[in-house]
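Dropping the structures in below, format is structure tokens.
Coordinate-derived values only; no laboratory data. Predicted model, so just to flag it, every value in this text is computed and none were measured. Cβ atoms are built from the backbone, for glycine too; each structure is taken alone.
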Structure P
């Protein structure tokens, strides 16, 4: 399956979410640093395809050690965490449009993506400026997500995984509703 835009699903904490998202054509899977390393490695052993994003918790300080342990493709960091991420490592800067736009130019230039939360219509000029630097992932859940994304070139979508009811038992209604809107017809 292919999707019309880049999609990242974050907060992956179980194999069910990871496998479902990979099968639906999600491009990026985000794993929180609070996930046990053994669980993370087990999930990675079962899932191929999407690029892996390590999502830093606010209190993380030893980022190089985490990168060595988790071996992700990218790292998700807030503007306040920018200095902790090695300059050579691909980063997704996460925050509101104004927080991300306030990053120094050298950080803006090293971004692989920007992930924006709480985007409103008044943020659209900033979003358009950011899309000139790197692709933007917006957190816009809901029924009108495709209509909104069509208004913004070079923008994708950031969603969140959730806990399983019990191992292997999971309700995917929320993710499937949105991902099916983004599915390229005829695939």
Structure Q
């Protein structure tokens, strides 16, 4: 696994194919993320009050064609230590052993297994999400708009943090920190 700061992500070269997919991708299927216009945000609750945060460092490898969903793939590696909730106490706890345990598991991984089109411009991605040492299948519905060599995708998925072992010991009680966490992605990418 490798990480790259969002500011450097725009210069990332996208890998043309990923192992495990039968389709043969072409250069036209590869996309480079515009880091300045892309975000991975999350929303949770603490003591009944909603809070928002963002992962400021992540890497995305995207091979996608609406005409070849079977040959399309996305892999995102998220630097957990880059979480920013605008609260220093909360941000320091996020990386601790009771929460994400960044010393042992510094990244979370989202890797697609399949795509399906639901309606024009609307898709679902079935993916494995790995947080800490737990991998669970998730379904991410997303809207996609492609105009020429520019693509914009936006989607939201809700997970339960305790399904991934996030919040150990006293924090496994969801009365202080809620279990559901909404993860929102906004990705802007261009063909290289």
Structure R
């Protein structure tokens, strides 16, 4: 690999794939959609949020690899990618020490999550892994991209991969916490 850190990222994503399957595949529609209150996310919404977020990055990977990625003013400001990268890595870490509000672009569905959401996650996960593997042809440290949620938020492709893998683990931990709550439906 040209970007040596990707080995760890890909191992984390493979582990997340197995852990999502192991921990969530037995849930029925009622369990996937249960939430302790109207403002909390259900297990299914945690999974849907990961799918929604990851899919928004596919366009970035595609444009990088086919040479059509536009560059914007914000990507050229030297300190911004480092600042935003560090901040987003910290807020998407697997340990949930405080609740973070997501931006509208990354919001999960407000309607009932279908029972096959995990299949959709697995398909999306394969695609994410494939895009990351293909992106190894570019220097991740030097490649600056713009967030799909805000045109002024820029970070390196290296940071994107760290953010996405940590983000998946964070929301699996959130889903696990929902399943431990009093009132979570039993089979």
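To which of P, Q, R does the computed value 3.3 (distance in nm of label points 7 Å out along Cα→Cβ at positions 106 and 122) belong? Derived from P, not from the others. Given -18500 as the derived value for helix-only ellipticity at 222 nm (-39500 (n - 2.57) for each DSSP H run of 4 or more, over all residues; to 500), which of the supplied structures P, Q, R does it correspond to? Derived from R, not from the others.
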